[in-house]
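Given below, in the form of structure tokens, are the structures.
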Structure 1
């Protein structure tokens, strides 16, 4: 039975039109919710600084430490290697769009008994080419490109996270040093008071109970010093690890560093701009687009595949010597796979829905992080102000109780109680000031603070 060219074209043309529909063209992907127009606090500003976020803290030492960590951190190096892997996979997939050409050389010789027969030899090239009529390869390539974009954004997100970690470790070391300084001052004050009480006791004015109580206070203050020293070393070791080298016991943070920073909030754009500013959200968006192209590839796999095979050989045998060329087309259409390919399409559609939900959830959490950081910083400043007011009152209380004790009006217990409260508040102020700067750092993390000037984007990788 002869099949005309018109019959073949009539069969293939509708399939080619169907194949055009397998090309995915993702629109501007957005979270699966209505985007809020502003934050609850009136801090929205369309312009966000493109300078590295940590420069706003005005710490040259911190700038240097973060710069070293971004260049040497091994987690970042792993992420960059994953980008290289993704790019290589993209090139592999894209190469399927083009013909594959292989060199071929073969020869043989046969013997029948002791009589040798003339051998045969062939030398030439083979060609194989899948015609991407239904965009299977193109969609697979686009999916790989989107996955590569996601890996690039992962690097940027990791760099932002690393800079946040370095800043937190840096100021944790500062707080530990300030606590050490405060404890040393308190120990010296306790020792001075102990000498005074012992002198009064020797003169028959005080009591042995007062002396013992003060000795207890000295030992309590001394017992807190190892804890602060440990925290300082842990923070310094963390800085070493983040910078990509083994802890060496050296301090990176100077002892005169403070926890002070500007009270003015950074510029915060509208919530929708988080989709642009946060690298982790950009990575989630790229993964979502990749899932869409994977679905399109799975649909194309349900359609026929057209492959061209060809060769050009120089042949030498008993029958013929000279060039031999061949070209053959193969048309393979799925007939019965018991729903395997359809299930793969449905699986990819489910992956898309999963990633859309993850993308939306990440965005919601990001908006919540900004809201929390803004609100908490305001409340933390109020809290610190009231703690400082309490410290002032307690300081006056200590002075008054000491005066009354010196006049013999009261015993030493009110002085001891007032001192204990004052010192707890003084240590709490350092801790809460560290919490305050941690909230500012978390705000930069939530809004997606810049990690390199926009004029030098090549420094990201």
Structure 2
């Protein structure tokens, strides 16, 4: 094994690090020192523990050298080593092998070609988005189910009962407002979480589980690989990006699977900026279901922002052009047991993790209103809302968005239901709120995964950019007479 590895020549930075590490290895190992150095550089935990035991005090110097060597790489050393091996293997094979130009036209290979080819794969993707997101999540989940729970359950029975019970048995007005009335835990927090957000999240998780179980996601990764490379990512990033449409916080955690730090930063940034979570997306789709022109403007604007900011970020952040290799699993019909299990697991996560945040947000709003801070902030946001062409009351939705993006989207739902938003205002409000700062949970995870400096820098860019972009969009729509 040691001899075979010595035949492979790596880039200078790897060879220098391997040579320096090898010179510090004095104990006896079954593998060559070069092989051991390569495994140490790649972070093999078992080898590292073995070296620590056998080298004794010398391991401190080895550990310092490893840390210094890894810091010199833009990518993970394991990724750089694998990439160099792949390139050298391709060079060797190209000189001794010729691949026969034969194809097996099975149903599976035909479907692979259809789903990954740009001209046929794009219509398939649009069909998946239309029937899966727009029709099922937007119209059925965010329309039919939400309307039933909102109007026929909460507004007809639960909210009147809670308001009457609180008014009859709790004499203290501030406590009444904490539990019920306009901003209470039950009448606002639980209503948003259960009647508005839960059906949307549930319908999205169901659709996503079906798509995931068919094996379509890897093919989608191949389809968008070329576009993603223009924004510093590769096709593999479609996994966290797609998960972001379910929950940006969960997607930020999944982005750690990307190979390079540069890709992880870009994906985290774009998730925080331009990817709406399932609840936010579902509410927006429901609001614009009857106005296809408004929905088209919102979609085109968000795609433009995603690609433009991603392109600029890729130019600003240094690093190599990402490469992409992925094995395609066979396409198959989704299995009902798999789909239900995945949907149930994700719904369980939602109820355990997100529902308490809605209750906590209601308490914060109650404190803010009790102290006058809430009303003062909304008043301060008045000129900003006017600059966007929105009513001052829209400031509440953006204030809600500080706690959770989907909480803010639910605020837009109430505004539109009250007839306070025109089609242009609806597009501007939806676009600005989509670009708005990440929710508290996502920001905390960004700090944990990418570091406080990177998270604060992302937050510092997104906050003003969202309003500038909304202002520009409003001006453009006005200029075109809308």
Structure 3
């Protein structure tokens, strides 16, 4: 196949900024809005119909379906590329890539029940990226200005491919075309809450994967900033120096379900101890029920080390019994060993090799590994990694909410990594944040990045291989 290297980019940032009448069989697609006022079916009015290339009797085509061309044996109209994090460097697994036949609907910020297969825009062709970040779309509509959507949950970027020639392979070689948005002016981003903590600098992963400094702020900034930082606690109960001036304290984040529900996901950094005093004052504090309700409604949380409290003392009985905890942050032994016996676990093992996070396949050594977990209930959680003595046991798990119901009835997700991923080194999450995060991603931060984007993805049974969304027929 002839490979067409697409270097000249026409980027539709935020919306598909191209216009088309979707003429059936036409080789020219100029977008979703006809400059003469006719629609072609993208705004709810009657679409333009034609025939697929299947010949007489074929089902009527609509929009870009009419630009799908039959090729001779051994040839196909394909588009290939690699999905990257906003920094254009880190390849991403399990990203949805598709050509929409209608304009995708606006995304709603805040916790929602995001089910797999529920993308909008009536995909004509779709694919997901593999453990190297690569994707291949087949039977792509041909012509100029073909729209393309790259999506992981509420991360979404809409761009255009300048030209797709018939029955050839088009390679999207420029990462600037196939990366997720750095800022909201480039596309959709989830609303993220970050609590600082005195014992791990989780927040430094966010600017390192490419989120623009302009997107960091505090709660009062509202949706104008994608990331809101809250001031957590550190050793001895003192406030961690980890939030911009004017930031709210972490206890205000989980004080009410209404506040938490504003966020698609929350990154809860280790506070050096359980610190129940800022979680309602006891193991039965009201915030533990608030957090459980948030998760069951579609919220996502990322926790490390002492933030196991949100599971150990959960206000939801099923979540509370999903793991058996010893707590207290005893050492857990390094390295972590990953379970590659289920599809997504195997992808993580391969991905860590792809990004150069570890020289030993299937293992990783974060800054510090803990042994807070004695065991987990395999019917409730998915274990991703374990480690040996001392205090052998599970080190990474995910749990979908509500616990114990079929995956198609689950809406939220938690991931816990029983380690410190960025405790050592010069990075700082302080009053200058994100300015103090200037080093490359550490091996442990790569693991954090994998689960950060996985946490944002649609809810599915993690033991099953991901599937691309269905296409229109």
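Out of 1, 2, 3, choose the structure whose coordinates give Cα extents along the principal axes in Å equal to 83, 59, 49 when calculated. It traces back to 2. Structures 1, 2, 3 were shown, and FRET efficiency 1/(1 + (r/R0)^6) of positions 141 and 277 (r between Cβ atoms, R0 = 35 Å, to 0.05) at 1.00 was computed from 2. Taking FRET efficiency 1/(1 + (r/R0)^6) of positions 357 and 389 (r between Cβ atoms, R0 = 30 Å, to 0.05) as the measure, the highest value among 1, 2, 3 is held by 3.
No value in this document is a laboratory result; all are computed from the given coordinates. Everything numeric here is computed off the predicted structure, so don't read it as measured data. Cβ atoms are built from the backbone, for glycine too; each structure is taken alone.
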